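Next up: the structures, one after another.
Every number in this text was worked out from the coordinates using simple rules, so none of it is lab data. In this text, all values refer to a predicted model and were calculated from it rather than measured experimentally. Cβ atoms are built from the backbone, for glycine too; each structure is taken alone.
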Structure 1
Amino acid sequence: MILYLLPFISAFIGWITNWVAIKMLFHPKTEKRFLGIRFQGIFPKRQQQFAEKLGSLVARELISFDEIATKINSPTTVTKALPIIETHVNHFIDTKLKEEIPLLSMFISGGTIDKVKKGIVHEVEIMIPEMLGGLLHGMKSELDVEKIVVQKVASFSSDKLEDILMSIMKKEFKFVELVGAVLGFLIGLLQVALTLWV
């Protein structure tokens, strides 16, 4: 009777072994000593290296400052900004300027005001790429994507890092546990078959 329990015992051993292995990726969070051997969870121990690799990967493969700068300073962005600029220019000339200089509306006709508005909007349209280019050039050293990612990930608590990785890889970890149970069960069946055959 006990012989036929072997596949189930092996399945449990396979599952528990993989479960412990997954837990050991994150635990213990601080270095422990047992019989003179030091051990610590892989991710807490290698968090700085993990942060550096992730930062390098993000900056090299996913997001670079140059790509962000190109998107911000593209003609499409300027075109999208024009209606907002026109609204502000119109409000400034029609309302604020007349409040500040009431005599102005007496000497300037509507047609002239429209030309002034168009002229200002046109100048702003020309100025935006140059202004953004200068701003972005100055920000390049401050917005180091790799450095930001490294600092953020390295500063995570061990619990937060575990939560993030578990939320990303929860299904994969469950699959690894299941594979351990299935392989254990198959090995148990093989043991039963060999025992009965012998």
Structure 2
Amino acid sequence: MSQPPATHSPFYAHLSRLRFIKRWGLMRNAVEEDVAQHSWEVAVLAHALAVISRDVFHQPIDPNAVATRALFHDAPEAITGDLPTPVKYSPAMRHATANLEGAVCNEMLSLLPPALRPAIRGVMDHNEWPTEEARLIKAADRLAAWLKCRAELRYGNREYEQATLQVRAKIDEHMSPEVRYFLDTFGSAFELTLDSLMHGD
């Protein structure tokens, strides 16, 4: 089988630069977090929520598809950088930022060889996501933010006190059986030290 001629594309080189983009840019951080780290954590949490949904609550969902979409959920930030929450979700800016992220997504997809675009659009373009998968990914994104806030407080960083309350209020507002199960089963362990985790305390 002959191969089509190679097409040089910077798409994955752009994605690789997510590790240089810092999150929580308006806050003082005890431990820096980049978008690549965040994407991995959201993917793991989204996979967990999907497994819980499927195996505990018997819902028809594919955890691997959820995890893959979660990996790409912030991919446009390879171009835009991390837009701080006060900017992204302010009433005046919500529509503008949504349009920006959609436009950047389309621009990035255009960098791919045409044969690859449909598959990558399906995991990268939020408008292509099934509703239930999008719900779990959003829940995982909130969980990741809450865990980050809780970690900063443990490190003595009071800068995150208000953010912790705000993120937890959002989690409670959108509480689902999967998130409740995750918090009840796994949540307390995130407060433990390494020694406690190793000894099962």
Structure 3
Amino acid sequence: MIAYVNGTLEYLEEGNAVIDVGGVGINVNISGSTMDRMPRVGETVKLYTYTNVKEDAFTLFGFLSRDELSLFKMLITVSGIGPKGGLSLLSVMSPDDLRFAIIAGDSAAIAKTPGIGKKTAERITLELRDRIKATEDDMLRGSSAVTADDISGDAASARDEAVAALVALGYNSADAMKAVRKVIKSDEAAARDTEKLLKLALKEMF
């Protein structure tokens, strides 16, 4: 439907932004984190949008990046997570933090979001984990640290084992994934070696 809106920020309040596009004010629902990163009223802004159509409503949900929009679209495919639930999750957790929590199966972190119970959080990790991991694997394929042949073998295995080890040591799953991904991007040898990857990731945690 509407891929994005690009215009002048006319009005901003919690959960909503009004964008003036050619003299027409368009209401766009936004997350709390998006609101915090919006420009000042009167400045130009571009929001990538998801269009939610119902019998009695036509609603836009907007995001400052395609990455955030993509994750939002994944979230609302989960039973019990509507557009408002997706916005709530992205208000509490950054896309990276949420993505890493899903990969690590950290439903407890996800359940801290208002309106998202324990069972719903577990459903999110169960239904989206493989899809999110596939996205991460695509990222690794684009990195100079690993080749396409490695990602389904040594590199993917080393990544998962290193993250699991960090979580077992008591580190937050999202922080663990961030540290491991940072090492993978910068060190070709470590990308395939669980022990080396873990040691370097531990240094990133401090």
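Structure notes:
- Comparison of 1, 2, 3 by relative contact order in percent (Cα under 8 Å, 6 or more apart) - largest value held by: 1
- FRET efficiency 1/(1 + (r/R0)^6) of positions 58 and 162 (r between Cβ atoms, R0 = 41 Å, to 0.05) derived as 0.60 - corresponding label from 1, 2, 3: 2
- helix-only ellipticity at 222 nm (-39500 (n - 2.57) for each DSSP H run of 4 or more, over all residues; to 500) from the coordinates reads -15500; which among 1, 2, 3: 3
- Read-out FRET efficiency 1/(1 + (r/R0)^6) of positions 18 and 170 (r between Cβ atoms, R0 = 25 Å, to 0.05), computed value 0.60, structure in 1, 2, 3: 2
- Identity of the structure behind 141 (criterion: volume of the Cα convex hull per residue in Å³, calculated), options 1, 2, 3: 3
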